[in-house]
Structure P
Amino acid sequence: MSPLSSDPQWQALHGLVDQVAERQRADFGHIASSLKPDGSLVTDCDRWSDATFADGLEQIYPADGLLSEEGSTAVPQSECCWVVDPLDGTTNFSVGLPIWAISLARFEAGRPIEAVIDVPPLRQRYVAVRGQGVWRNGERLSPPGGPRHGCSCASLCTRSLPVIQKLPQRFPAKTRMLGVASLNLLGVGLGTMLAALEATPKIWDLAGVWLMLEELGCVIRPLADDPYPLQPGAPLGEASYPLLAACNEAEFQRFLPWGQALLTH
């Protein structure tokens, strides 16, 4: 179990995540989506999940601020704050693909110190605590130490796929696209992916999984602007942070040309 397992606030937080995950499982396959101004999809379940997290976190951590995809996207002025993606993978969720996640992280001094990624369709929950490690359903995870099971795959986002198709050299892995940024990146930490490339992730896509990859000894680096530390008051609704993650430094360097190509194509 994680070192916070006996903390009453932490227990209440997990009860809140349980509530949201259960509602999402119930809504899956029975809910329509609409377009947001930026062209991305949103559902009533996204909005309900966001509002539920906002209300719940205010009760559990009353001194903490909140930045979320469907709510305020400015960095709070409080000493600690939460960055929440209430439903990462809305397109999958809305069209009936059972791959989505809930991602949230608590920040102190602009950097993540605790994180939770819940995968409702798989009933898996990942927890990270800075300096303490990562757990899946209460069982501590070991660093990947390189690819497992003869892994030769890398995760891509939709926007990075055209880039690798344009470069003359052959991409050094099979490609996988889950349509869920947090899970694309988490695969590196789990040893199922050599690397993961994200072209336009937002801070709420990165907040939880970034800490998990660091705690698992992986390499995760921005390809342009560094998201950390978060600056109080900064408007992050439109900010994207291209990045590359890899299971070790050697693999990071091997995939880096494709990461750099994101910035020039």
Structure Q
Amino acid sequence: MEIIPLFLERESESFNLYDKIVNNKNKISFQNGDLLIISSKYLSISEGRVKKLSNVKAGKESIMLSKIYHINPKLMELIVRESDEIFGGLYGFVLTAVHGILSPNAGIDKSNIPLGNVVLYPKQPYDSIEILRKKFLIDFGIRICIILSDSRILPMRIGTVGIALASSGFEPIMDLKGTKDLFGNVLKYTSQNLADSLASLGVLIMGESDKSTPVILIRGIELKLIDKKITYNTMGIESKFDIYIRGLSLHSQRKINSFNCT
């Protein structure tokens, strides 16, 4: 397996992502079966998903929530607009779901962007990378795979790992149900999320802070190529079925019930 960081210019406003990748400074050409891991922020910037906070008008709900969670009202307004669900929060953060992914503050990012601006998640991440993948097929006659990556902190763990905000061109989930483990036990529920695992590899190479490597090419990895469109339902589950969300909700309810009984 070969890992090749693509050298691309730093951007802060709309640009043509496909042209940037194809005309990379490395002069890397692409092959059938290549995997591109693309920073979700880089895609967002290319699509003009940069917002100047001074231009945002906060509504009544956002102003109320901003006081509860101690967040800038204008930022809170964007969080409310961008979130599919809001679960709660604490000082400076709101726990939300966007595109089927649990994310603090609706994935809105203030880093590595001019002061006073924020970057939102892509509006339609699966559609965006599907279009990108098809451009490679049309222009070069090759089938590539794409992962849109973001960094994330895991519950009760220090530091960031990668997560796949979207994927295209390959089967992202390896279903292991019905296979046997080392002791011959049949696996009943296990599946492996290849997209998230590879997204973590991409985030590791991309780095955080002042590093600027928004696209990684992985060559020589065996993936099951597909042409069907993937959606967030392919890789995610509804919050009401998630063990963490359900477990914490039940724990909170028990505390409330216990309090009411005393």
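Laboratory data are not the source of any read-out in this text; all were calculated from the coordinates shown. In this text, all values refer to a predicted model and were calculated from it rather than measured experimentally. Cβ atoms are built from the backbone, for glycine too; each structure is taken alone.
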Among P, Q, structure where FRET efficiency 1/(1 + (r/R0)^6) of positions 68 and 228 (r between Cβ atoms, R0 = 41 Å, to 0.05) as derived comes to 0.45:
Q
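Which of P, Q yields 53, 40, 35 for Cα extents along the principal axes in Å, as computed?
Numbers: P: 53, 40, 35; Q: 67, 58, 30.
Here the read-out was taken from P.
Say we calculate FRET efficiency 1/(1 + (r/R0)^6) of positions 60 and 220 (r between Cβ atoms, R0 = 35 Å, to 0.05) for every structure; which of P, Q gives the highest result?
On the way: P: 0.80; Q: 0.05.
Comparing P, Q, the top value of FRET efficiency 1/(1 + (r/R0)^6) of positions 60 and 220 (r between Cβ atoms, R0 = 35 Å, to 0.05) belongs to P.
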Please state which of the structures P, Q yields 23 when relative contact order in percent (Cα under 8 Å, 6 or more apart) is computed from it.
Q
Which structure, out of P, Q, was distance in nm of label points 7 Å out along Cα→Cβ at positions 76 and 196 derived from, given a value of 3.1?
Q
